[in-house]
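Computed from the coordinates by the stated procedures, all read-outs in this text should not be read as laboratory data. Quick caveat, the model's predicted, so the values are computed rather than measured. Cβ atoms are built from the backbone, for glycine too; each structure is taken alone.
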Structure 1
Amino acid sequence: MTATKSPNVFDLMSLKGKVAVVTGGARGLGYEMMLALAEAGADVACIDILGDTAVVSAQVVAAECKVKSSGWECDVADEEQVASVFQKIVEHHGQIDVLVTAAGINKNGKAFEFTGKDVRKIFDVNVTGTFFCMQQAAKHMIDAGRGGSIVTVASLAAHVFNNPQIHAPYNASKAAVLQLSRCLACEWGPHNIRVTTISPGYFATEMTNKLIGEMGMSVEDTVKTWKSEAPLGRVGTPHELKGTVVFLASEASAFCTGTEILVDGGATVW
């Protein structure tokens with residue numbers, strides 16, 4: 001029996017020659033994940049409803065990482081826009097190998113305060129928008145016969161109640177993303193498309209600070225509560241998602257699909 005040489009782990013983590021699409025990549029956690037993919041060697045396409053910001057963010061990443069990049073304005077909840085943008089990305093970059101679905105919205109409030117319009121908008125972006133982007137990425141991956149990696153972004157909110165902020169529709173939408181990912185991992189596995197999920201915990205970002213303010217709560221008190229709920233005793237910083245997204249996007253996770261990595265400092269353990 002001839003022994004097969006084990007591949008080098010850094011070669012497995014490399015994304016050179018790959019094209020990665022990141023939705024919601026113009027800022028926040030999405031931007032950090034796009035940066036990580038580019039640092040690993042991937043060319044990147046940034047999709048965001050903030051079109052101008054997407055272009056600028058993509059240019060910054062390209063200059064820093066010496067990769068090809070592009071920025072695209074798109075409302076992920078609009079099926080026709082999504083199909084059009086993904087086609088343009090394939091024409092511009094030649095292929096799609098990785099998709100990360102970081103686009104999402106949230107709104108704080110007690111259940112009785114939400115209107116039908118509020119709930120539908122949250123689900124339209126977080127669930128339907130995620131589905132449309134997964135659908136288009138998988139279509140192009142299958143057409144190319146190359147397989148690929150789709151990484152969805154859910155949340156610890158898919159598992160537990162967020163404390164102290166209240167936003168039941170958001171939590172439900174993230175649970176839906178998690179189950180959607182599991183289902184499509186089964187459906188697309190025969191095409192060598194892997195579908196996995198990252199579920200961030202409490203991260204200090206511009207968006208979370210804004211949501212805290214909208215509820216009339218103190219950022220300092222809220223962060224103190226978050227710290228008390230994690231065994232590591234702190235909140236996350238955006239760069240702490242970089243290793244996880246590169247692992248799931250790359251051949252380092254070639255036998256992983258239908259699974260989830262919680263990056264939450266242990267907050268869902270107890």
Structure 2
Amino acid sequence: MGDASWPAYGTDENKHYRFRQLHGKTLRFQVKAPHDCHLAFTSGPEETDPMLEVFIGGWEGAASAVRFKKADDLVKVDTPDILSADEYREFWVALDHDEVRVGRGGESEPFMQCAIPEPFPITHHGYSTGWGAAGWWQFHSEIERATEDCLTYNFEPAYGDTFAFSVSCANDAHVALTSAPEETTPMYEVFIGGWENQNSAIRLNKGEDMVKVDTPDAVCADEERKFWVSFRDGNIKVGYKDTDPFMEWTDPEPWKVTHVGYCTGWGASGKWRLHI
């Protein structure tokens with residue numbers, strides 16, 4: 001069901017994209033509509049060429065598809081009753097590694113997946129209903145999440161292989177990469193602004209740091225700082241928004257990350273926005 005504590009956006013029966021900036025590589029949202037949930041992924045706040053489109057519950061609700069440059073469908077699958085006019089249904093779209101994957105909330109495996117024929121920088125997404133369907137939308141990136149000074153992870157599903165987030169805290173923004181919504185073995189941990197906001201590190205299984213780098217004043221209590229962590233095939237990379245990684249390590253025995261945890265501690269509380 002929808003959550004009344006965060007904004008809902010209405011769309012009418014006319015096909016017309018409303019555009020928002022896309023932070024990170026994953027869009028997680030929920031929509032309430034009888035059919036025809038349409039998404040566009042573009043390089044600006046308008047329809048662009050090239051443009052990637054995702055249709056969920058199109059064809060009067062019977063099928064879903066991914067389309068490129070308004071041409072033929074790259075993939076089309078039968079999805080009867082995937083949408084509802086009476087309740088919110090959650091979905092995710094991951095756009096990392098030059099491919100698009102589309103899945104249902106709570107399911108880590110996509111129901112649609114294909115390569116992007118001509119990869120291009122995706123900076124915005126549009127959303128629309130149409131073809132006789134109106135709808136309501138909520139976007140998970142708008143939820144502000146608070147963490148106490150307690151070093152206890154809060155967990156969310158990891159649908160893509162890249163986790164982007166913003167955080168404001170005085171020090172010690174911690175991220176855990178796990179195979180369940182709890183601390184697991186194996187587990188990767190990423191510490192940003194640790195050691196009194198002077199260093200950052202990647203740690204395996206609560207043991208030694210696999211890599212540790214100088215990052216003076218990486219985080220700030222009075223300002224949102226944006227970061228990303230990618231973790232495909234055990235290759236862990238950490239970077240500031242839109243920059244090359246400042247920290248990287250590859251696990252010789254990789255495993256599948258399904259959840260991300262986040263917390264603060266060592267004297268710091270925090271506020272987070274997740275793009276996952």
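Details
- Which entry (1, 2) yields the derived value 0.70 for FRET efficiency 1/(1 + (r/R0)^6) of positions 166 and 214 (r between Cβ atoms, R0 = 25 Å, to 0.05): 2
- Origin of the value 19.4, where mean count of other Cβ atoms within 10 Å over residues 38-45 was derived from one of 1, 2: 2
- Value 14.2, calculated as mean count of other Cβ atoms within 10 Å over residues 6-13, assigned to which of 1, 2: 2
- Source structure of the calculated read-out (distance in nm of label points 7 Å out along Cα→Cβ at positions 30 and 158, 1.8) within 1, 2: 1.
- Structures 1, 2 were shown, and helix-only ellipticity at 222 nm (-39500 (n - 2.57) for each DSSP H run of 4 or more, over all residues; to 500) at -500 was computed from 2.
- Structure responsible for 4.1, with distance in nm of label points 7 Å out along Cα→Cβ at positions 46 and 238 calculated and labels 1, 2 on offer: 2
- FRET efficiency 1/(1 + (r/R0)^6) of positions 14 and 190 (r between Cβ atoms, R0 = 30 Å, to 0.05) - structure with the largest value, from 1, 2: 1
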